[in-house]
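Have a look at these structures, which come just after this line.
Any read-out appearing in this document is the output of simple, stated calculations on the displayed coordinates, not a laboratory observation. Being a predicted model, the structure only gives us computed values, none of them experimental. Cβ atoms are built from the backbone, for glycine too; each structure is taken alone.
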Structure I
Amino acid sequence: MPLPHLTSATIQHHATEPSYARGESYFRSGAVVSLTQRQQTLQAEVEGNEVTPYRVTIDFDGGGVTQADCTCPYDFEGWCKHIVATLLACIHQPETVEQRPALAQLLNPLTLAQTQGLVQHLIAENPGLIESINLYVNQLAQPETISTSASPPKRKTSVDPAPFARQAREILRNAVRGWEHGQDDDNIGLEIGELIVDALAFAEQGDWANALVALQGLTEGCVNNWDEIDDFCGFTPEDVGVDFDAAWAEALLSADLSEDEISEWQENLEVWQDRLGSFAMALEALRQGWDYPPLVRVLQGDISELGAWSGEAPDWADEFSQIRLKILARQERYEEYLHLAKAEGQTQQYLTMLGQLGRVDQAMTIAQRQMTTLSEAKALAEMLRSQNQLPQALDIALQGLRFENNNPYVAFDFATWASDLAEGMGNTSAALEARVMAFKAKPSLQDYQKIERLADTDWPAVRETLLHHLRTDSIWGREQAQVDVFLQEGLLEDAIAVASGLSSYHSQIILRVMDRVVATHSQWVIDNARPRAESIMDGGKAKDYQSAVEWLKRVKAAYHALGQGADWSGYRQTLLNQHGRKRKLMGLMQQNKL
């Protein structure tokens, strides 16, 4: 397969500015010491600060890069410098990419005896592989499903609830100790939530009995120790984000309970909710189970307007149905999953499951009629791409991005994803449409320049659309992009209009505009910078004097640009007379030749 379509702009989008700069330096210095391709995977070794090179692995499809990993410890935003260096090598030195056979090509020439010998050799080197082989052989005899891995064997022993209760107690006590020492933050909800996830991991492995034991320990640990929170600040569990209801609903719906057990758990839940808040979903899970007549009808495909309820659904019905869907998927009950998702209006889950089952045409047809949110489009498009259905993924992505009132933060990331995909497929018009959407959601000079390249001869009209958007849209945090673009385009009046409306919190943006226009709009610089400097000096806060000096440096430059050096000298003398006793300020002015 050809190398993915890549540009420097695409790499820059996925890396921070420092990472890109360092990656470019690594590439130019020859740090990428090996670069190989096996079908849709690139692998490289990149020399760094360790003795051995870092290993970079990059997966791609017809739409571009889908995954990029490196063995270095970088754990910040975007791609690391080693990934950047590797991709730059692909762009600028494609001849250095060594083509190697994929696994299938390696295995095809082998006879049965040779293949068996290879497997035996690998197991001798890594004995643990025998379990994976055993699992694979067993799966060959099973009907084909979308499941990619089997659950691990169930535990034969019961877990001890006491450690879970102790962990809950320690979380509550540590929070109180922190508050007593003046700490404002609390992580109770987050830390209890992590323990709940650990408990539910048993249910995900089919071990519902131990899931219930672990959850009981956690819940009782909170119930028995909540007095410490209550006595200190009177917070309720809801106040700090503790919510056991959904977890209990999932665990109980995953379990096979007798009538006596159902009664016992109902009694426990009713006691706990007096202390920890509502357990409405969990109690309803006990009441309905999987034999609730409206639910049974839905799972059999008999769908009415009431869905899986006998009357009006509660306000938590969506979350409750999503819990049921999670369990049905876990149990590979896919047709029942689809019936329930359809009955409960869970369009995103319905469409993505159709795609996972390979029923792409059906998913696309239904999406055209029923898909109404960006999150639904995003989930379906990403699933389609994972199955190498690239044109369909792009169609769904663009459909979702055209919806009105999309969340700008979600829209930006997804529009960028769609634009990269389209460009990788060679669909320039779709790449341009999606990139314009990304720009409108979160403007940047980088995307502005990217759009210019994509627009080609249509750039004049597209340019006016983008500039109009910058001038009129009220997206928060757009000031940097406005100034970047306006200055690049030489639209100084527009840049000045933006800077004039900013507080000194945005001093770096304002100073940049002043430096650019000091020769052409000198009086504006003086009129804008003087009050900012004077406000700081009059306030007498020594820690801010350096900022005052920065404003004064622009005032001086503007006076000289106007040929009014004498006016600057007179203003300077006024400052000395007024603030001469502020030794730190005077020292900074002298250092900066003011």
Structure II
Amino acid sequence: MPDKKEDIRIGVFLCHCGSNIAGYLDMEKLEEFSRKLPHVTFVQRNLYTCSEGGINEIKKGIEEQDLNRVVVASCTPRTHEPLFRSSCGEAGLNPYLFEMVNIRDQCSWVHMQEKEAGTTKAKDLIRMGVAKAALLEPQEPIMSKVHCRALVIGGGMAGMTASTALANRGYEVVLVEKEESLGGMLNSLHLIGPTMTDARALVQEKIDAITTHPKITVFTNAKVTEARGFIGKYDVDITTPSGVTTIDIGVIVVATGGRALVPEGLYGYDGKRVVTQLEMEELLRKGLDKGIENVVIIQCVGSRNEERPYCSRICCQTAVKNAMLIREQVPGAKVSILYRDMQMYGVENEEMFRDSKARGIRYINYDPANPPRVEEDRVHVYHPLFGRDMDLPADMVVLSTPVVSAEDAEEISQLLRVPIDENGFFLEGHVKLKPLDFATDGVFLAGSARFPANIRETVAQGLGAASRASIPLSKGSVVVEPIISVLADEDACRGCGLCVALCPYGALEIRTTDKGRKVHVIDVACKGCGVCAATCYQHALTINSFTDRQIGAQIEAFLD
């Protein structure tokens, strides 16, 4: 129970969320129920609690009703908890004396056809939230200094864009590229559609900007082999042929890009008559043999199947662009594109698509259950509109293969403790709210390391990642949420190291103290996931705002 000396005054704010909640739960009953809960002195319903008017009502309630705890029953804390916490802080209440109850996702949305049962469940959740709120304790944000230097891993377009953007803002940048030269996959391209920009000229322009910039240090033919620390204070080992260099880093941008799949064993691929789009780029740069009269391009080779279920997104744009370039170099050539679906998003790409048709490029849809067959001098395909099989003469066959994850993606994932998805691409913190951030603070993401992206998307993401990374660099310090693991009972800790081994963020370490081996929490690195507290068989560790006492009060409230 709360300290008897403190008069607990809890305000409960019930959100209608338009009709998302009020359309499926009995809000009047929830209001009446909430007024009867222990320590609750004020209850109010709002149409949208997250709106400016709703926020002002919370502030007004804190000031006029002398509230020292606030509970908001609305939607998911994942999106709105920071907003409500900051609102409490603006009204003079410690932000961590706030508790949020999710009655939208967990009640109204999943019990749309069960209004009475959903309302009963909402009552349970509100009662549990109020019970926990009564035991909340004030917390203070954690401050940590930041080394004003950024590490960018990957020297392709995304990495070079992020590096120059950060350096132009005045921050030191260390750019690490595993190959001997910068540029990434752009070095293998001829022209970039739909603008038909010279890829090598673009690469050279970027490289010149990088190598002449006084704020950028470039390591080529190098790898990051160790990364210790947390946001603002990383120690990174960079291994080159001449040895290992250790540099202190504040933030990290992952821009390792992807690679084109080599379709071994598919459609008779041999790298000569049957080539990939990437190999066609080189042939177009050198100039095609004028004797080539028939070219067949096959889409979705090695993708959108059980092994790689995703669409690589940029293959269609590349195929249409190269088909037009083939026609330019060999005007009399007949070019056919065999496709499942054409992914030509964007106005300019759609215009290029229409232009290609006007120039005589033929498009034939095929069924993946009955794919094309590549023979010695032709490609056999079933034409669904004609309702018959067709034999297309083919002096050359071009396979559009997907962009797959970099070979070292898993290694970097383990090194930086950041996740990758089932296809090997790096996984952002949230697809909409944090598309260029990892869940791990201080590490950012851009380009095809995240998912296959065209040049414009890659540049935009490189600029976006640089913008995100510059926030802690510009402030010189970071504020970390204090809902973290703490060593609540030092005497109980036996220094076994089990929690250290299981921590996914490297936020725990064993130190030798006057009392022997004890665990130490690196507060800035801790994300408050609770793995350590759940693992500790001595109950020495706990999580701020999720203590055993608070969780126990919630359970008791539910069972009441």
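Structural remarks
- Which of I, II leads on volume of the Cα convex hull per residue in Å³, for residues 326-533 alone, largest value: II
- helix-only ellipticity at 222 nm (-39500 (n - 2.57) for each DSSP H run of 4 or more, over all residues; to 500) from the coordinates reads -20500; which among I, II: I
- Parent structure of the calculated result 53, 35, 32, given that Cα extents along the principal axes in Å, for residues 278-437 alone is the read-out and I, II the choices: II
- Structures I, II, by relative contact order in percent (Cα under 8 Å, 6 or more apart): label with the highest value: II
- Comparison of I, II - label where mean count of other Cβ atoms within 10 Å over residues 174-181 is highest: II
- When mean count of other Cβ atoms within 10 Å over residues 510-517 is worked out for each of I, II, structure I gives the greatest result.
- Given 1.26 for Cα Rg over 2.2 N^0.38 Å, calculated: source structure among I, II: I
- Entry that produces 2.1 once distance in nm of label points 7 Å out along Cα→Cβ at positions 414 and 446 is calculated, selected from I, II: I
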